[in-house]
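Undergrad: Below are structures written as structure tokens.
Read-outs throughout are calculated quantities, based only on the coordinates presented, and are distinct from any laboratory measurement. Note that the structure is predicted; figures quoted are calculated from it, not measured. Cβ atoms are built from the backbone, for glycine too; each structure is taken alone.
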Structure P
Amino acid sequence: MVTEVKRRIDVVFSETPGINVHTRDLTSSLEFFSLFFTQKVWELLVSQTNLCAEQKRGPTEGSVWYPVTVDEMKAWISLYLDMGLVTRPNISSYWGTESVLSSSFFPSVMPRTRFLQILWYPHFVNNILTPT
């Protein structure tokens, strides 16, 4: 059985598909990553994360929320991505002091409590505006 693909008529796409960047000119992984995470994307992630925290945190919340900055979000993402490369039994162990699991990288970038606090709220879109 063949199903017909329904095309959206409200979206006009006239650009050439594919990578429109000379990737041979890139000199680092960070430059490649920055093709996708532009300054606009960072600002969107920060503003929506702060908005989500504001929307979800109630008056009984015990900790204080300090708005995330672009630099702090970049640090948070770097730790989150590094967790995919460095395996530990749980999130807290990345900040552990036991000699077997000890790493100076994670605590030097961000305190564990702040990392865990941000972990609750990363967002790219306003929850109120999304359809249910």
Structure Q
Amino acid sequence: MANLSISISDSVLSATLVEAVRRNTPLDAYIEGILKAALSSTAFQPRPSINMEALLQRAVSVAQSKPSGTIFLVKELCNPLDWESTTAGERKVLGKRFRKIVEDPDNRIAQHDHKTSSNQAVYIRV
């Protein structure tokens, strides 16, 4: 069993101690039970695994379907749930790979135009 040291407010500690005493449960067992319940609840779900290759191919496909002259962000080409499930690092890699594909001189799909204030690449469909 691991030992854990945490900092919590006095009011939270007091309420937790009162509830543990009321239930006649040792404090550590009571807190462990709260954590287990939180981890098994439907509110806490681990991040779903995203197939980054499929996400990339879908983004390229959607970009290809855009009319010439359309301005877009890579984020707009992806399913919002998939996009939000990726980490910042995964998005960066996805963006680099997307740009390499769409700006391929042999099969140009889009052109990088500029970056937004939040550092997102803006593309124009060619």
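Undergrad: State the single structure among P, Q that was used to calculate semi-axes √(5λ) of the Cα gyration tensor in Å, for residues 12-67 alone, giving 49, 11, 7.
TA: So the calculation was done on Q.
Undergrad: Upon calculation of helix-only ellipticity at 222 nm (-39500 (n - 2.57) for each DSSP H run of 4 or more, over all residues; to 500) from the atomic coordinates, which of the structures P, Q produces -15500?
TA: Only structure Q yields this read-out.
Undergrad: Out of P, Q, which one gives 6.2 for mean projected area of the Cα convex hull in nm², for residues 36-99 alone as computed from the coordinates?
TA: Clearly, the read-out refers to P.
Undergrad: Matching task: 2, 8, 13, 14, 15, 15, 12, 9, 6, 4, 2, 1, 0 is the computed value of P(r) over Cα pairs in 5 Å bins from 0, in percent. Pick the structure from P, Q. Each step should come with its number before you reach the end.
TA: Details: P: 2, 8, 13, 14, 15, 15, 12, 9, 6, 4, 2, 1, 0; Q: 2, 9, 15, 14, 11, 6, 5, 6, 8, 7, 7, 5, 3, 1, 0.
It was calculated from structure P.
Undergrad: If relative contact order in percent (Cα under 8 Å, 6 or more apart) is computed to be 30, which of P, Q is the source?
TA: Going label by label, the one that fits is P.
Undergrad: Something else about it: Ranked by distance in nm of label points 7 Å out along Cα→Cβ at positions 4 and 60, which of P, Q sits at the highest value?
TA: Working: P: 5.4; Q: 4.4.
Structure P comes out on top.
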